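In the part that follows, the structures are each spelled out as structure tokens.
Read-outs: derived from the displayed coordinates by stated rules, not from any lab. Because the structure is predicted, anything quoted here is derived from the model rather than measured. Cβ atoms are built from the backbone, for glycine too; each structure is taken alone.
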Structure I
Amino acid sequence: MILADGIHKRFGAHEVLRGVSLTLAKGEVIAVIGPSGSGKSTFLRCLNHLETIDAGRIDIEGDTLAANDAHGRARYVADAEVRRICVRMGMVFQHFNLFPHLTVLQNVIEAPITVKGMKRDAILPKAEELLKKVGLLDKRDAYPSRLSGGQKQRVAIARALAMEPDIMLFDEPTSALDPELTGEVLRTMRQLADEHMTMLVVTHEMGFAREVASRVAFMDGGTLIESQPSADFFANPQHPRTRAFLESML
């Protein structure tokens, strides 16, 4: 579903990603963990073109998004092709990014109408079904200012799912939430995993990584240090840096 090979990304003189390679298979849930500043969120944003890479290759479901030219610099496909490829991925951000002037229901249907050109009557039943799925159908006419952080994030998940993506990307979806609200978002994500949604999740939630992820990838200093099946990762981490990180977190 995703092939990232040798991804490099700089911001000025600072190299944020230093040759990161990762594959994500259909139905797989990968948790990407690591200390703050390790490049996790940047890597995720590079996958769906929110950031552009300097070198490396990104394939989404077999279609090349970017690849190195003869000089070793990443070149992207045409803009129309970029949009066609990236629409297959839904993204849930740390800070919700809901439209404050739209109701919950309007937030969910906005992208299918404006991006996909769907008719309101066609997307409405799907939107209501998704709001029911995340436990917020009764909030369909509420505005984001009237919701808790956990409710806002569940609306954001429903909004991403309304585009019917093949892959869901989550960028620390619970880090902006009070601990008591984290559980309701993780339950929704766990449900998606049970339904075999392909997911790449940047997270600090070790319980989620241990219980839900099929594989855990550990990043530090802009490199991918280690990637293992979840049970093996927590039971027998191979790299000393991984072991030190887990000892500090668990």
Structure II
Amino acid sequence: MESVPPTGSFIVPDWHRCKESKEYFNKILHKKKQRQFGLLESPMMPPHAAVDTVHYKIFISGKSGVGKTTLAARLAGLNIPKMHHETTGIQTTVVYWPVKLRENGRVLFFRLQLWDCGENALRRFDHLLPSCQEQVDAVLFLFSFTDRTSFEDLSNQILKWTEQSDGCLVKVVVGTKFDLFMHCDVAERDLRKFQETWRIPVLRSGGEVSDGLGDVALILNCLAENLWHQDCVKARAVSQHPQHEAGALI
């Protein structure tokens, strides 16, 4: 995959704050909180404003206790667990997010299916990890600002997923519990050094979601932009080598 695009290269940043986006966000929000969508549900737009939906599978990776389940709930507008319980198997959560493309002004709904699996379950059951890896489009690598070892483990996680992917995999790092700054074990200089080494976006999550979106918009927009960029790279590669595509279809 090509280098990470600068923010705003492919989608309109902060579009969720614009008046023209209200019609679309009204379909995923209720009383300033995100609506809950089941696996077979989707936002319903009127015929004059119908938009296409693009589907992606996102795996959430990280040590036990860093907040994988909490982040999935936060991104989907679900109730955030008050106590930590190890995820015993695979949990999937569906998130819809409307995005406006910068190039042509087209609006799309991004359907992100978040996969969350407990660290102990992955170790105990060999079949779980291949299921999570199958046709995955992106990985959210989590660490906790209150757990230094979870930050130091990021390199191993990223290397493992890089080796097992075909190069077409969006990678985003999210630091959780950013609001607990009094107990912070990861300094800003550590984050700068990490970004210089890996060239991967590093985002922060934590605290109250006061306006219904909060840091959720930053994370979802970052995922959407990088996923769309990845699709553009794939499409460009196919157009440059049409004979390979034709051969694959025979």
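Structural remarks
- Which of I, II leads on distance in nm of label points 7 Å out along Cα→Cβ at positions 68 and 124, largest value: I
- Distance in nm of label points 7 Å out along Cα→Cβ at positions 164 and 180 from the coordinates reads 2.7; which among I, II: II
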